[in-house]
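Bear in mind that the values in this text are calculations on the coordinates, not laboratory data. This is a predicted model, so every value here is computed, not measured. Cβ atoms are built from the backbone, for glycine too; each structure is taken alone.
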Structure I
């Protein structure tokens, strides 16, 4: 399954060259990931309230073209593979001209908030990530 989230590039997110600063893509991916979970019926806040957190294990970016101030970015998010203790999110980012800006990947894992021990994601959440 694939979801789409749109973000308008804000001035403060750009560097002196006028490009979206590379560090901002991590924030874009987090926002897109949170919103696609919400679209699929999961509130990350509800998961946290139930004692489940989802730290980042690894993150990767490949930049293809510069994003710029006021671009309307379209972030496509796809969860690949089986969701158990980990979830693998793949991202493709396009500008308003449908030009590929960036691709990326995050590997997340599920952890008990109190013990910080990995856990298998409960079925009530897992079914929304398939």
Structure II
């Protein structure tokens, strides 16, 4: 199977903290948290001071859907669940929930796991990153 695009190596390395370590940011002025990172607090604007923040990878499913007709390149993974997740620290993220998709429900606790995301063909990058699993 062939992906409809090729990954950008420079972009891949710029996003490695958020993709692999769940690093976001926090405004030290208003205490708002952001994922992915922001360089400027949208609440405080220039008064705010942004610092990196390590999220613990635990959260709760707010909403989800089961993808049965996936985009090109992801056919072998279907069906799969994609959820909107509220992290314990306050940010909201989306991501794939792995494992038994019949257990995916609103309100379920989830945690991050490191998994293969996709391949850019037989001679391209293999992209890994964070996905989510039900915490039982």
Structure III
């Protein structure tokens, strides 16, 4: 692992899909990814040279709430601090945007085995249940 580079708001759909397919199955359509990236409030990529090795993005309203999405690190780079860099960049963005001297709700969804990682940043589970609907577009 060489010297890692952090890049803000440059993540491409091709890079997104590369990481997605390395960890999960069935990346969404390129058009969906392009639209999602353009409409994300903030996105961060971690690069080893020119190769993308980790990403995350933030959606939200800049005032009351943010939602962390698509935190993905290539398997060979996991447990090497890349996820921590991503989370610090995301939380740094939240802290530097919004109304001064207020609190902003930051939320994410995590697989059970990843919960201890997110707890190190102060995230705590609550009694709310995640509901999901896959709505087909016309």
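Looking at distance in nm of label points 7 Å out along Cα→Cβ at positions 58 and 98 over structures I, II, III, structure I comes out largest. Looking across I, II, III, the calculation of helix-only ellipticity at 222 nm (-39500 (n - 2.57) for each DSSP H run of 4 or more, over all residues; to 500) that yields -5500 traces back to I.
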